[in-house]
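Colleague: Next up: some structures, all given as structure tokens.
Here, each number is a calculation from the coordinates, and none is a lab measurement. These figures come from a predicted structure and were not determined experimentally. Cβ atoms are built from the backbone, for glycine too; each structure is taken alone.
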Structure 1
Amino acid sequence: MTIRRGNVYVWVTWLSRLLVGDASCEWASWYKAHYSGYSKASRDFSLSTWKMHHTRLLNDVRDRLEAEGHTVTTERANWFKLQGGSGAMVAGQADLVAVSSDGQVTVYDVKTGAQRDSDVAQVMIYMYALPLVAASPWAGKSSDGRVVYRDGTEIHIPSTAIDDDFRDGLHDLIRRVVSDEPARRVPSPPECNWCDLTDLDCPERIDSDLSGDLEGSFRKARRLDF
């Protein structure tokens, strides 16, 4: 049963896709931030298979870092929750946080799928948040970031990426998602196919075969005169 949350609660992965435009419908994140117990749409996706591949890659990266002399904390040990002035919570957990022998902190996230801009944004939010976590090993410490993919590709994110422009954009997005005023809806096949809300909570949801819709769009385009 869907109920209103006592405290607004936002997960980092909701923000990262919106921050860089990998998703456009802020309403879905707004709704999940304000309500719990909602029905979730079924997906053609094996969570257990994803977890197996993700855990294997995470362990490989952790073993490599430890062999290089880093002190590494993993997943739940990196969980954090930050509270804003409005009382809203932002929470997340980095896959790995590695500290070198000279004290350099690097935040890692491992990805088993295709590269997306939101992968980098997700790590950047961790880089922003972890130094703000009181009484933690990372409090007050800036960090670099790395996204590691299954094919061996690594993307380095320098600490300087967490600048005023990034903070301003992130803060603006968080304010929209935690606001009492519902965020904008952007229903479309690409948006709704990614979304786990059902039409019970979002009557504007579009359930369709994405490939079929795209082909239909191409057929319509062929009738235009240009």
Structure 2
Amino acid sequence: MNILAIDTSTEIMGIGLINGEKVLGEYVTNIKRTHSVRALAAVRELLDDCRVTLPEINKVVVTSGPGSYTGLRIGITIAKTLAWTMNIPLSGVSTLQVMAASGGKNFGGFIAPVIDARRGNIYSGLYRWNAAGKPEPVLEDRHVSAKEWAERLSRYSEQILFLGYDAAKHEQTFAEVLGERALFGSLTDHLIRPAELARLGMEAPAADVHSFTPSYLRLAEAEAKWREKNG
């Protein structure tokens, strides 16, 4: 079963292809360039390199959020178009869960992936590896201030591994509240692996292609202001 994974939820862009338990290929970049220009071309390049054609894809998996509003729309639009065109299942997986799966392997404590949401706020959730070898949520994904999140996590006595390149922006806040319980991933721990996205999406339920939308966790600032003004 060939599963194509697409992630454009952050500055990291990842395209992955797996077949069962075998990773056929991954294309990952972490550069400030527009995903809309590069993502579909990366899909074509990866499939060509792996000698897999579009009709041989059995399922499409995409990060459903949270993350960049524009980035999420790009990846989900591509995934929905491919799924609808080829009449194959489409599944979405939390960006934060994929981050936990990508950098938290073999860690026995809690995992808190972090995406910056500006003005001292973050997107985060709390995960822990289960017996099936997947990170399962302990606390659901949310939009929250970094300080409030650190105080919420201070209730746990075990170590907490913070993942994501944005975690460094809030390292001082986490360390002040949690002390030595706050750990931070190293260089490659922060990458979002599209192969992990594909693996998590393998057994995820299929979404309705037409109604599937990103999980932003909060309104875009412009939309929030419009609703506040217009009711």
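Colleague: Once FRET efficiency 1/(1 + (r/R0)^6) of positions 54 and 126 (r between Cβ atoms, R0 = 41 Å, to 0.05) is calculated for all of 1, 2, which comes out largest? Walk me through the numbers before you get to the answer.
Modeller: Details: 1: 1.00; 2: 0.65.
Once FRET efficiency 1/(1 + (r/R0)^6) of positions 54 and 126 (r between Cβ atoms, R0 = 41 Å, to 0.05) is tallied for 1, 2, the winner is 1.
Colleague: Here's something else I'd like to know. Taking distance in nm of label points 7 Å out along Cα→Cβ at positions 38 and 118 as the criterion, which structure among 1, 2 has the greatest value?
Modeller: Checked 1, 2; max of distance in nm of label points 7 Å out along Cα→Cβ at positions 38 and 118 sits with 2.
Colleague: For structures 1, 2, which has the highest computed value of distance in nm of label points 7 Å out along Cα→Cβ at positions 70 and 94? Intermediate results must be reported in sequence, preceding the final value.
Modeller: Numbers: 1: 0.9; 2: 2.7.
Across 1, 2, distance in nm of label points 7 Å out along Cα→Cβ at positions 70 and 94 peaks for 2.
Colleague: Comparing 1, 2, where is distance in nm of label points 7 Å out along Cα→Cβ at positions 30 and 134 highest?
Modeller: On the way: 1: 3.1; 2: 2.6.
Between 1, 2, the highest calculated value is found for 1.
Colleague: For the read-out Kirkwood radius over Cα pairs in Å, a value of 19.3 was computed from one structure; give its label from 1, 2.
Modeller: 1
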